[in-house]
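In structure tokens below, several structures.
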Structure P
Amino acid sequence: MSNVLSTASLPVFKLMLGNLKSCLQKTLTNAKERGFDAQVLVDYRLAPDMLPFKRQILIACDAAKFGAARIALVEAPKFDDTESTFEQLIERVAKTISWIDTVTPQAMDQGAGREVTFPVGKETKTMVAEDYLLTWVLPNMYFHITTAYTILRHNGVPLGKRDYLAGSLSS
């Protein structure tokens with residue numbers, strides 16, 4: 001059995017969500033240093049028709065969580081999506097990482113070749129697990145983490161490429 005699904009997902013989910021958590025923590029520190037309330041960023045949008053910052057965090061977490069659950073055929077935890085503070089968003093990321101730690105590589109790899117059906121708006125889409133992971137789950141997670149990072153940078157939080165790619169490794 002190939003270990004492509006587990007090696008392309010579980011460590012990547014944990015790393016990127018860990019980096020996101022690190023960026024959120026750095027934002028709180030920067031807000032104190034600059035004398036502003038980080039809470040103003042929770043509902044911030046770069047454009048009127050985009051989802052707010054907090055939704056970027058929730059969707060990034062859900063992409064990883066539901067992606068792993070659907071491929072590994074395990075039950076994903078239910079989160080209420082009621083986070084409204086920076087601290088709650090940091091906790092949401094931490095809970096997601098903790099849950100991902102419970103998904104075994106074996107369960108992920110047993111999903112190889114399995115069809116995965118998932119919601120896309122009001123419809124559903126079906127893909128083979130490998131395609132689902134590589135062309136849907138990972139790009140979706142990266143998109144929302146990148147958008148959150150961009151919102152923080154746009155608002156003067158001193159984050160850089162290292163924070164995005166390896167922020168959790170330097171903590």
Structure Q
Amino acid sequence: MLALLIEDVTLLAGPKITVNVRWRGGRNQTLLVDKPLPIARIRKTSEQVVQLVDELLETSTDKQIATKLNELGHCNWLGQPFTLKKVISLRQTYALKTRFERLRERGMLTGEEIAKQLGISPTTVHQLGRQGMLKRQVYGNNCRCLYEPVGEAQIVKGCGGRFGGRPAQLIPAQPPEQGAL
């Protein structure tokens with residue numbers, strides 16, 4: 001129906017889009033329309049949220065970050081709450097260092113590296129970490145972790161027994177005593 005009333009339409013691009021409409025009766029009409037935002041700008045996460053994620057990566061996993069962002073009332077460009085996958089995508093899009101990379105830069109070691117250093121199996125390292133004997137930092141899905149270096153400390157293996165046995169112990173290295181000769 002509208003096509004029968006309009007003779008032609010001319011669009012002119014500038015700071016705003018100018019729409020010139022020529023009607024069949026000879027009347028002309030000019031409309032000024034704002035340009036739509038580019039989709040990349042619409043979908044862009046705010047700098048405030050990106051900076052907050054970068055700060056939270058120092059102390060939290062991606063899953064914990066999603067929970068904290070939702071608690072603070074932040075949401076993505078569609079107005080949806082953050083999920084683990086959305087935080088991972090945001091971290092990759094803005095090239096933020098992962099929690100693993102940040103912990104490694106601080107000198108944290110993997111379970112295999114600690115095991116080699118102490119002369120025990122990686123399974124024992126993970127058990128000692130769960131018991132709290134080795135200090136560890138979780139970096140992913142609540143099961144992956146890195147351990148703080150133990151230096152010159154040694155493990156005294158425990159022995160199991162019917163009535164409880166003796167647990168393993170981490171013996172810190174004694175500083176060498178220096179004195180006059």
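Side notes on the structure shown:
- Structures P, Q, by distance in nm of label points 7 Å out along Cα→Cβ at positions 63 and 159: label with the highest value: Q
- Source structure (of P, Q) for FRET efficiency 1/(1 + (r/R0)^6) of positions 79 and 127 (r between Cβ atoms, R0 = 25 Å, to 0.05), computed value 0.05: Q
- For mean count of other Cβ atoms within 10 Å over residues 23-30 computed as 9.5, the structure of P, Q it came from: Q
- Once distance in nm of label points 7 Å out along Cα→Cβ at positions 71 and 87 is evaluated on every structure in P, Q, the highest one turns out to be P.
- Structure responsible for 1.05, with Cα Rg over 2.2 N^0.38 Å calculated and labels P, Q on offer: P
- Answer label among P, Q for the case where Rg/Rh (Cα atoms, Kirkwood Rh), for residues 31-102 alone, calculated from the coordinates, equals 1.08: Q
- Computed -18500 for helix-only ellipticity at 222 nm (-39500 (n - 2.57) for each DSSP H run of 4 or more, over all residues; to 500) - originating structure among P, Q: P
- Of the structures P, Q, the one that 0.40 was derived from, the read-out being FRET efficiency 1/(1 + (r/R0)^6) of positions 15 and 55 (r between Cβ atoms, R0 = 35 Å, to 0.05): Q
- When relative contact order in percent (Cα under 8 Å, 6 or more apart) is computed across structures P, Q, the figure 11 traces back to Q.
- Ranked by distance in nm of label points 7 Å out along Cα→Cβ at positions 7 and 151, structures P, Q are led by Q, which has the greatest value.
- Which of P, Q yields 0.45 [FRET efficiency 1/(1 + (r/R0)^6) of positions 95 and 143 (r between Cβ atoms, R0 = 25 Å, to 0.05), calculated]: Q
None of the figures in this text is laboratory data; all of them are computed from the coordinates on show. Owing to the predicted nature of the structure, the values given are computational and were not obtained by experimental measurement. Cβ atoms are built from the backbone, for glycine too; each structure is taken alone.
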